[in-house]
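J.: Next up, some structures in structure tokens.
What follows draws every value from the coordinates through simple rules; no lab data is involved. None of these values were measured; they are calculated from a predicted model. Cβ atoms are built from the backbone, for glycine too; each structure is taken alone.
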Structure P
Amino acid sequence: MPHTSIESQVAEFNEGFEAQIGPDLARTFAREQEALRSAGVPSSVVSTGDVLPEAMLLTASSEEVRLSDALSAAPTVLVFYRGAWCPYCNITLRTYQRELLPALAEQGIRLVAVSPQHPEGSEATSQGGQLGFDVLSDPANTLASALGIVTAPSPEARRAHTQLGFEVSDSNADGTAAVPFPTVLLVDAAGVVRFVDIRTDYTSRTEVSDIVLATQRL
């Protein structure tokens, strides 16, 4: 079965989405994405060679789990996503389920996804995408903050969200609109970060081929 890039799937989605929401809202989101690209990655973000900090996360069933226990002292691809409400996240996670997870399993590498949403949102993400890997909640973006990857939708984008019938803060465990930049980390069995890819524009995501290449260098 031929692989389809996330970029091409996003392009196809955007074509239909922009036609659905109309030109005004489409321009609002385009301005936000351009501002995010222009601002670039913050200077204090996680980098290769860093040791992953400990954090307490929540499973989809609301049980507390330490990050170190979730990683099980195994090499792990750690994916930070915004939430079940984000179509670009759903496209990405489903692609990782279909194309990345089998490749990681062959190498004994775990796959874990993390967002700031309520555990119920993690469950919705997992069930909606029929995901076969752990989907965890990072309440108040504690882990994401320690990694320096926290951002938030612009006020203009939040008003556009309201017009579309949802509010990011309703999805988050801490009631704020803070979300992580879409980020992929590869950590080794000792918890040392060996690969980092941070995407400030949330419509752009790390391709499966780039992650697989990084794992081959472990």
Structure Q
Amino acid sequence: MILLDRVTKTYNRELGPSLDRITLHVEPKEFVIVVGQSGAGKTTLLKLLTREERPTSGKIIIGGIDYDKLRDKDIPLLRRKIGVVFQDFKLLPNKTVFENVAFALEIVGVGKKEINNTVPKVLDIVNLKGKEKRMPRELSGGERQRVAIARAIVRQPKILIADEPTGNLDPKHAWDVIKVLEKINRYGTTVLLTTHNADIVNKLKRRVVTIQDGKVASDRANADYEVL
């Protein structure tokens, strides 16, 4: 599903590569946690996966799509296969919960009938049934993040990238979000989670990929958080 083969990304030659010959393979339906200190290269990795950045060298293949052959006009289609959730929610403040999630379908031309059928199902998955008419300001941080997750998965992407989704949340709301990610993974979506939260990593006991100085420092199954 996700294959990076000796991928290097250099922004500034004098500073050296942000990612240095990274090789990584993630199977369909896997749940993988990516950890590493700030500046290790995690954000660059995610930007390469969503094609916000292009690698300096190496090969990236996601869902059978070879990024070397990807035309600019096909990038929106690629991004429909990859849902992304950020630390800061990025909700539209003047739209309700329902409208925020529906917006992701409206912009790709989905009809009103299908939207009205799909959005409630997705809100149920993220445990927000009954909150459809709430505004973002009326929600807790954890609820807002779950709205963001609903928006990311409403188009049924094959891959969900969650970039520090619990970074602004207290422990209870953080675990609410993690449980939703696990549920989405059980439905068959590949989940790539970046986090600094050692407690989450240690309790999840999933595959952990540690990025250090732009390289894969370790890649272990059922792993604890490892400070390198």
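J.: Upon calculation of mean count of other Cβ atoms within 10 Å over residues 3-10 from the atomic coordinates, which of the structures P, Q produces 17.6?
T.: Values: P: 14.5; Q: 17.6.
Derived from Q, not from the others.
J.: Here's a follow-up. From P, Q, which structure was distance in nm of label points 7 Å out along Cα→Cβ at positions 147 and 171 = 1.7 calculated on?
T.: Details: P: 1.7; Q: 2.7.
Computed on structure P.
J.: Right, another one. Quick one: Rg and Dmax of the Cα atoms in Å came out at 16.5, 49 when computed from one of P, Q, so which one is it?
T.: Details: P: 16.5, 49; Q: 17.6, 54.
The read-out comes from structure P.
J.: Work out the source of 2.7 here, i.e. which of P, Q gives that when distance in nm of label points 7 Å out along Cα→Cβ at positions 123 and 195 is computed.
T.: Working: P: 3.3; Q: 2.7.
Label of the originating structure: Q.
J.: From P, Q, which structure was distance in nm of label points 7 Å out along Cα→Cβ at positions 67 and 187 = 0.5 calculated on? Spell out each step's value before the answer.
T.: Working: P: 0.5; Q: 2.6.
This figure was derived from P.
J.: Another question, then. Starting from the value 0.30: which structure in P, Q was FRET efficiency 1/(1 + (r/R0)^6) of positions 59 and 99 (r between Cβ atoms, R0 = 35 Å, to 0.05) calculated from? Please list the in-between numbers first.
T.: Numbers: P: 0.90; Q: 0.30.
Label of the originating structure: Q.
J.: Still on this structure, please answer the following. Rank structures P, Q by mean count of other Cβ atoms within 10 Å over residues 115-122 and report only the one at the top, that is, the highest.
T.: On the way: P: 23.9; Q: 16.1.
When mean count of other Cβ atoms within 10 Å over residues 115-122 is computed for each of P, Q, structure P gives the biggest number.
J.: I've got another one for you. Given that helix-only ellipticity at 222 nm (-39500 (n - 2.57) for each DSSP H run of 4 or more, over all residues; to 500), derived from a single structure, equals -12000, which label among P, Q identifies that structure?
T.: Numbers: P: -12000; Q: -9500.
The structure behind it is P.
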